[in-house]
1. Using distance in nm of label points 7 Å out along Cα→Cβ at positions 42 and 130, single out the structure from I, II with the greatest value.
2. If we compute distance in nm of label points 7 Å out along Cα→Cβ at positions 122 and 162 for structures I, II, which one ends up with the highest value?
3. Of the structures labelled I, II, one was used to calculate percent of Cα pairs over 15 Å apart, for residues 186-233 alone, giving 59. Name it.
4. For distance in nm of label points 7 Å out along Cα→Cβ at positions 74 and 250, which of the structures I, II scores highest?
5. Which one of I, II has distance in nm of label points 7 Å out along Cα→Cβ at positions 90 and 146, as calculated from the coordinates, equal to 5.1?
6. A value of 28, 26, 21 was derived for semi-axes √(5λ) of the Cα gyration tensor in Å; which structure in I, II was it taken from?
Structure I
Amino acid sequence: MPELPEVETVARGLAAVWEGRTLARVTCRRPDLRKPFPARFAERLTGRLIESVGRRAKYLVVRLDEGLVMLGHLGMSGRMVITKGRNEPPGPHDHVEFVTADGTMVTFCDPRRFGLLDLCEDGQLEAHPLLACLGPEPLADAFTPEVLAEALRDKNTPIKAALLDQGVVAGLGNIYVSESLFRSGIRPTRSAGSLTGREIARLVPAIKAVLAEAIAAGGSSLKDHVQPTGELGYFQHSFAVYDREGQACPGCDCDVARTGGVRRIVQSGRSTFFCAKKTALMV
């Protein structure tokens, strides 16, 4: 599933062709994805001016004139693809088309149909069921070691699971939690509430740095993620530990033949990757 950097990359790509432009035509080729489209979805969007395209956690937030907001989630396999019109029939997974007045087309393609598109009024956005319980944005100035320490206080769950909790911090997923914990030298099995102030002070800037670098690289393209232009992200080439089981980790002198290198464990049904030596040495 796309995480914060992938969704941010998509939002920036859409902003380049959508902001300040009017939707001349919106076409839905099915009544639903993960959930049914809102009533009169295409009709309510047609003719509207797109004022801004942004992101909240893993959700796209598209603000239009007269206070209308389109909220989008890419699900497991969703893509927003930009083209200049269409030169061939739509594919079987091209479920929604947005065409602006200058002829630019954005197609929401979602083979597994776990994505969603919803509409709400701007004043209702923060209370929307999908957003109401989200924690702070990790790239915001307001996300500080003090804020994270308070959120982790008395939590007995492993720190990996705590950081995946969207109510603790919004937008993180498997990839970037593993990478951030590695950078900060924190073992993913540690109880979240046991982290010291020094460790949290390392963790917060590590999270921010990993996310910023991933966004600059266009996200991580492992299976389905592509930027709206069709380009792949390339942060996967910079992974320190994620999906590198048995390999040496950068900046560490662990003996792979002796330690096995990067380790993989399963936590709550998800793979976690870490360096046992680095996390044992840093306190």
Structure II
Amino acid sequence: MRILITNDDGYRARGIQSLIKAVRPLGELTVIAPKTVQSGMSMAVTMGYKPIAVKHLKTLPGEDWWYLDGTPASCIKFGIDNILHPLKPDLVISGINHGSNAATASNYSGTVGAAMEGAINGIPSIAVSLDDFSHDADFSAVEQILPGILEKLIPNFSPRFGTSYNINFPNLPADKIKGVKAARMGIIHWEKEYLPYGKDFLDSRGHTPSTSDLEYVKAALPGEDFYVMAGDIVENPGNLPDADHRLMSEGFVVVTPLNLDHTDTTELDRLCAII
């Protein structure tokens, strides 16, 4: 099996290393991940005749490693069109993301966007995330449990064009996880999303800024202020008990089927009756 792997946290992230451990026995791996962090890019692609740097990093037994200075979806495009062509991957896996991509967050996620790019190309595709945003997150539970999920999922992919699977792990040790459940996408939103950036705020969140962030702030132009996206999550009314974020909060790994077809079929029926 030819497996194309990417993420949105960059090729140096611990999550992608853990994903390699989990899927290495399944086949030949081609890894092409962003050069830098590309979180929140959804299905954005690098375009407009902008030059994109790409580098072959290393070849190991059963593994070929590259980075692309672009979005996760761009990585998948490049992997399909330039690295593996004329062959085609049998499977696209994106992750393991540092942070949950359950519920509405899946619409913003570069991890999920890369899986959807695979689905556009008719390739079975999976996104994997862990509900822990820290750089040194413990992925051991994912490494233990994910192979069993893939063993069941891969032979039973949906025949419907455009379907991909969004797998989210709670931040729990393997022996504390209650099981694996199929789930629907929950609906949440964020309020007070952008907050003033500064030492007091960072200290209150226990966050240590990166060197690049500090340099960015130091290079401020006259009159510029700085804000950071760190709002409060609010649950929308009407979520059902099998919403992915609810089941994950109860200690379950959730597998949510997503599809590229965003048509509101209920609204389509209503429109057909009046237009």
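1. II
2. Top value of distance in nm of label points 7 Å out along Cα→Cβ at positions 122 and 162, among I, II, belongs to structure I.
3. I
4. II
5. Value 5.1 for distance in nm of label points 7 Å out along Cα→Cβ at positions 90 and 146 corresponds to I out of I, II.
6. Details: I: 38, 21, 15; II: 28, 26, 21.
Source structure for this number: II.
Bear in mind these aren't lab numbers, they're just calculated from the coordinates by the rules spelled out. Quick caveat, the model's predicted, so the values are computed rather than measured. Cβ atoms are built from the backbone, for glycine too; each structure is taken alone.
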